[in-house]
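The following blocks contain the structures, represented as structure tokens.
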Structure P
């Protein structure tokens, strides 16, 4: 009997836990995009290392970072702030992608794919933000009396 309990406990301990934000498709897609961009940046010319590469790697990373931070925040307004920042970083990253395209570091198909996928992430962030706002507004009504 004790052996069975140890096996059950052992299996549970081996199960990898995911942070709550990792379950969000917007975070998953932002994370995939960040990894693809980082891989592509390895092939940029050395003179772009501290200019374009640094900027696009930071902004693409910040999209997922701010989704995670917003999701993990306790207060609704902090959640909304995180989503707003993630939106801005996604837009900045799209701009850097177009810069990479214009400088011929990536082809148009790759640039269009990344920009389109960031547009979908932006729509998802907007929808998640709307959900947070509705939740916040409904929670503030719970304690109020109607007259």
Structure Q
């Protein structure tokens, strides 16, 4: 592997997060007809909240229902675990993000409506380099 040590460490940490999700039954992978991985969803249960932590589908495969199917897997798992709501955070300034989630039943939670748990979860994104002013919390 080429690159700086920090790049290598960052890659290892991301792989560890995915592996932890897989072991907990909170990672789903979308596979193309020929068996290639084309997307994934990683859900977290943190502070009593069911949260889609990561959702990604390769550009070429977007618009074919894979993202929706991954969201539905997360929603089903959240309900199975006793959660009435499923949450996610997304960037406000990426034009297609909020509309994509809104079409799948998510609505933005007004910042004044955050309870303590949601506020802590939302603000934890700052640690990972996600400025609060650019983010929206959504729920369905």
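FYI, it's all coordinate maths here, none of it is from the lab. Remember, predicted model here, so these are calculated numbers, not experimental data. Cβ atoms are built from the backbone, for glycine too; each structure is taken alone.
For which of the structures P, Q does the calculation of relative contact order in percent (Cα under 8 Å, 6 or more apart) return 22?
Computing relative contact order in percent (Cα under 8 Å, 6 or more apart) on every structure in P, Q gives 22 only for P.
Largest in mean count of other Cβ atoms within 10 Å over residues 28-35 among the labelled structures P, Q is structure P. For the structures shown (P, Q), mean projected area of the Cα convex hull in nm² is largest in P. Comparing distance in nm of label points 7 Å out along Cα→Cβ at positions 84 and 108 across P, Q, which structure shows the greatest value? Between P, Q, the highest calculated value is found for P. Suppose FRET efficiency 1/(1 + (r/R0)^6) of positions 44 and 132 (r between Cβ atoms, R0 = 35 Å, to 0.05) works out to 0.45; of P, Q, which structure was it derived from? Going label by label, the one that fits is P. Which of P, Q yields -26000 for helix-only ellipticity at 222 nm (-39500 (n - 2.57) for each DSSP H run of 4 or more, over all residues; to 500), as computed? Clearly, the read-out refers to P.
In this comparison of P, Q, the computed figure 2.2 for distance in nm of label points 7 Å out along Cα→Cβ at positions 52 and 116 is attributed to P.
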